[in-house]
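So, here come the structures, one by one.
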Structure P
Amino acid sequence: MSQQVSTQRREPRSRPREQPAGGASVDAGVRVSQDNAPGTFHPGIVHLALAMGGFAIGIAEFATMSLLPFFANDLHVSEPQAGHAISAYALGVVVGAPVIAVLSARVTRRTLLIALMGFFALMNGLSGLAPDYHTMLALRFLAGLPHGAYFGIAMLVAASLVPTDKRTAAVGRVLLGLTIATTIGVPLANGIGQAIGWRWAFAIVAGLALLTAVLVLIFAPRDAANSKASPLRELSALGRKHVWLTLAIGAIGFGGLFSVYTYLASTMLAVTHTSPALVPVTLCVFGAGLTAGNIIVPRFADRALMATAGGLLLWSAATLALYPLAAGKFWTLTADVFLIGLGGALATVLQTRLMDVAGEAQSLAAALNHSAFNVANALGPWLGGMAVAAGYGWTSTGLVGAGLALAGFAVWAIAVVLAKREGV
């Protein structure tokens, strides 16, 4: 390993690193180049730069949903047709995350982050200029490609800059950008889109992505390329059952949150009989819950990672089961939505777990986590929608969500038993 940058928060070079399952070191390892003198960067500033990228991605992903009626009208398609642009983006995430992680195995992480944000800026800028529906579909697919790879690499870089017992907190800081986007950025972009046109919302995203690329260029430490890395080495993650179990926990257990969130506005209007003007308030409270969870939960996860994951799944099951009871009144519904949002910290915890079980295939495993959560984003709304269509009502999405959280907990229990048996 090249010369290691030392800060007060980093472990001395002579101190042995904690070894995860499989004997490989936690890829806390960004190999820092000789060009960075000790003390020339601060982990907190780097984390902030990486979180800015999460903020841009969060606005791009969620603001598109809220602006759907506007660009549907402008592009002369129905709203259901326009919704395919959201699906195209999600498909881009699922495809891009593993492909980019494997093909870029020998690219330095700093360079890759800058390239991903540059490409993301370009595709979102072009989305704002899309002349027709089919062009919009293609551009949203392309815009989704860097999403999972960016988060995966950014979290590995963030974790590499702190001691092993601070990894989950570092990962959580990167995800704070995404959660703050759901609280502040999306309503802001939606307001701007309504005031001066939906195309400007994509221009804002492009600007934020370019700002992220500049911040990473200035503040992130240079890392040396890993000469031992290869696509085949990254693909070794696919042969590790604990990687698959961790991904399954997220793909199933996190689906419950999406089951409720997708139909939250409809529930508020049809069941709670809330004024449409109050729907954004509850959506902001949900984002506040996500943000609070990513601040609070990592402190526990860094001490007991898998126990925290199991606790979050049970928390989600309980708060989702309360949803039908809370939906009758605005304040009880909003309070429960905040509690449901706290369970979103599961994403941070599982990301750290993948660092422990992925061995030498860190980049692919980290990126696959975001593919898994996009599976959850499809599974939860699909099952919730089936329950509503079957006549069980809008609040049945909470019970569907609770069932998914418990199913995720069952996978978690299997993973824990196998880990203890194998000493992982």
Structure Q
Amino acid sequence: MLAGKNPNCCYLGVGEKEDVQLFYYFIESTKNSKEDPLIFHFPGGPGASGLLAVLSEIGPLRINSDNLTLTLNPNAWTQIASIVFVDMPAGAGFSYAETEEGWISSDTILVDYSKDFIKKFLNDHPKFLQHPLYISGISYSGIIIPKVALELYEGNEHGGDQQSINIQGYILCSPLTDKFMDFNSRVEYAHRMALISDDIFKSAIDNCNGNYVELKSANSACRNSLERYEECTSRINAENILDPYCDEKDPTLDCEIEVIATSNWVNKEVVQQALNIRQGKVGYVETINYTLHYVQGKIDQDYFSYDIFSSYSDHKKLSTKNCQALIFSGDHDMVFPYVGVEQWIVSLNLQVESPWKPFYVDDQVGGYVARYAQNNYSLTYATVKGAGHSVSYYKPQETSVLLQGLFSSQTYSSDS
């Protein structure tokens, strides 16, 4: 894959001036690239590189953190779909801006860039125009992907200058959907997972009126309840509550090893040559640019504005389209817990097409899945047993099974 120049590693200019140059890595399906679905995968963060997904999540390779060698991923999504992995926005991975203005971004700007990228990519690769198209992403991208999908559907309906795009749906892993609901759900999740006691949870319920996020307006009793919650959870690894807490003061802990390994790998000169990287445009590349990364309560910066509070209304509008959605969460993820995901899915008021039940991988329970439907819209929701925030990193075979189920449009069987 990295022998010599790789024609599938390129840049594409987006924006009115095309002054934002987005790096992407395009990998065609190994099954039937002439017919298989095409997925545009946008990373989380914001600020994560798409190469993190290539090398540690859903791509065809896995990186060995000890010696930075690559091995094949037997559960790669590219076995059944062609995938475009994108670094976005400028400042993420190898993507960059040619003007000062191009470095400035926001949630809504990323929606526009995503649509622009998809349209231009299809113009450059017209043989994929008729392939079933899905948009996927993880974590933060749950804020932008539903809006991107919705606007592509509406563009098809309204015609105009948009070339018809064969969009079929969207795929979200551990998504940020509503910045109040998702962060607020952490307290209930901590109680469900026995991280806080019944007493602490009841105290928070009684004193905080269901609001565990907006502490500026909280009364002293609520603050006291949440201080007890913080005491119990502040040294829990939210990415996976079973993993060790990553403390920078303790170098003996293996923290974010896949992120560090990927960063070390992509900064090798031979790798950048193989990836067709434009030299001199970016410095040392971090797999995750934490200056952009969204955390609870992070205020707007000079270079990034977090201006979409919730994508719930976009999900609601998508439920009127001919659309398939796959949403899945790790049941040990406390970044955006399954508790909040279930809350907004239930509030869509869809019909239950297939009730909650286990799905199996190698005769073992891989997790639990339910399917909802309304007219031509279907939503499959799953929790993956034992997985953390980056579900495919922890449980690649299980998420591959979920993707196969989406493409086959079959109800998941609980039979082993």
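Bear in mind these aren't lab numbers, they're just calculated from the coordinates by the rules spelled out. All figures in this text were calculated on a predicted structure; none of them were measured in a lab. Cβ atoms are built from the backbone, for glycine too; each structure is taken alone.
Data for the structure
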| item | result |
| --- | --- |
| Origin of the value 24, 53, 22, 1, where P(r) over Cα pairs in 10 Å bins from 0, in percent, for residues 313-352 alone was derived from one of P, Q | Q |
| Answer label among P, Q for the case where FRET efficiency 1/(1 + (r/R0)^6) of positions 89 and 329 (r between Cβ atoms, R0 = 25 Å, to 0.05), calculated from the coordinates, equals 0.50 | Q |
| Mean count of other Cβ atoms within 10 Å over residues 97-104 from the coordinates reads 21.9; which among P, Q | P |
| Given -9000 for helix-only ellipticity at 222 nm (-39500 (n - 2.57) for each DSSP H run of 4 or more, over all residues; to 500), calculated: source structure among P, Q | Q |
| Structure responsible for 34, 26, 19, with semi-axes √(5λ) of the Cα gyration tensor in Å calculated and labels P, Q on offer | P |
| Among P, Q, structure where relative contact order in percent (Cα under 8 Å, 6 or more apart) as derived comes to 19 | Q |
